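Colleague: The structures considered in this document are given below.
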Structure P
Amino acid sequence: MTTPATTTRQHTVVDSPYGALTLVATGGVLSGLYMTGQRHRPPEEDFGAPDDRPFAEAVRQLGAYFAGELTEFDLPLHLHGTAFQREVWAGLRRIPYGETRSYGELAADLGKPGASRAVGLANGKNPVGIIVPCHRVIGASGSLTGYGGGLERKRRLLAFERGASDETPALF
């Protein structure tokens, strides 16, 4: 995901109950949220210069989410991907807090009932984890299938959103 040299990129790293989160902004707008060890994580040199200024509202909303005070993020996003990927990512944002959808259900919601595998691939390329809640997508059988941040993080995020008291993370 190389960005043209004319587009300014910055990043910052914040702690969370799920490990360090790298936030990336393109032109001052959030374009990435990556976990340590995440699959499809871009190389560090693509993150731009360290600068926490573009991220104040994202950090505030993440803190409120992890405190259990926010169930829907309201942030402008710069999502770089194909038209189909962006459609899937928009669909992810419509899955309510604390609920899940299967890949097939999400494909059907998008009017593409035969595209569950393509939905899964697009889901896996989501550049803004947690805020674009790809962790809310599960297998048709209810199993916790793939998650770029790891299945243990996915399990913990889903348990947290369902109010499991032993999974409620500490604030970061």
Structure Q
Amino acid sequence: MPDSRSQIHLERFLQVLVGLPLSIVRNAADMKVFHFGEIQPHPSGRGTVGPYALHVPCPWRLVAKGTVFTGTSDRFVGPAEGTEVNDDDPRSGNLQLVRIASLLNGYDETTNSFVNTTEQFVVMAANADNFGGADLLLSGNCRLQIFPDGSLEEDWRFVELQGRHIVIEGGRVRIDE
């Protein structure tokens, strides 16, 4: 059963994101990955990362100007009216990708990642709820909201590049060192 201790722990971990920009958005299979902070080479030498990332297989959405700008379900919608989803096009194969591209304005062909080339989308506040959800207020009148919808399996995780993985499962917080 979720409890307020999990909410407090999760909120405490998320505070490190305050002041950092949303820097990279990419897919890893059916999971969305949001990186925060200065983009740097991955320690393995393959690709790029931010110092912090959210690995999100559960439902999420980006809210802008009081409406859902894009979210999980948009990956099943064609990129334009009357078009089909093209899973072979990592840049514009569905509505979700097109909307993220228009928000961040940059794309790295090498890593198939959307890169934030704007001065917007800096984390202004980070909140959590009793069920393992997160709500990040971003500059530019935008929010990234994560809302777990399972009771047992992993919902999402907060990853420190040089440290811990904070795993959210069924509303509970677990720390993997």
Structure R
Amino acid sequence: MRGWRWLWFWLLAIGNSHADTLPVCYYYGCKREARFDVGADDKERLAHLLAGGSTAEAEREAVKTAVQQLFLIAGKSTPIWQDKGRNFPDGGAEGRMDCVDHSSNVTTFLRYLQDQGWLRFHTVAKPAWRAPWIVDLHYTAVLHDSGNGQDWAVDSWFKDFGAPPEVVPLAIWKEGYSP
């Protein structure tokens, strides 16, 4: 029996040692795509980060840091580290991202967290959009609170690369929220 425990531990360790590969898009409107690896150490840190949330509110705070960390990991091997907040400050940077890119990437990151079983209080919803001033179309990723049914915008577009996303009630975000 002792040999089986060692084998089980070894198989578990081998299964967790590989990197997961995720896509990230950029260049306004997801015109370009790259892939990056989330290594075993990264996965362990993300799992630990999300394991600490004992409430939906705590989980949303952990999600902010997890999304930030996934962007930072992606920025090590892709040009998205050049992105500046909003649309115009990054000029012609190769890694520039608009809200379409950000909402797509954050949705990918949230689905990854969900697929790992690390989200206990939320599910990932489809991205949402708003146009509070007709020409001011804007997109965001969305988390759905499984307990009270409230939707939350998870928006990384507002700030320069490396900053955590804004997480606010979707209803407030749709009214034109800006930090």
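Colleague: Who wins on distance in nm of label points 7 Å out along Cα→Cβ at positions 92 and 164 among P, Q, R, i.e. which is largest?
Modeller: By distance in nm of label points 7 Å out along Cα→Cβ at positions 92 and 164, the leading structure of P, Q, R is Q.
Colleague: If Cα extents along the principal axes in Å, for residues 44-83 alone is calculated from each of P, Q, R, which structure is the one that comes out at 35, 20, 6?
Modeller: Checking each candidate, the match is R.
Colleague: Given that helix-only ellipticity at 222 nm (-39500 (n - 2.57) for each DSSP H run of 4 or more, over all residues; to 500), derived from a single structure, equals -12500, which label among P, Q, R identifies that structure?
Modeller: R
The numbers here are math on the coordinates, done by the rules we state, and not lab data. Everything quoted here is computed from the prediction, not taken from an experiment. Cβ atoms are built from the backbone, for glycine too; each structure is taken alone.
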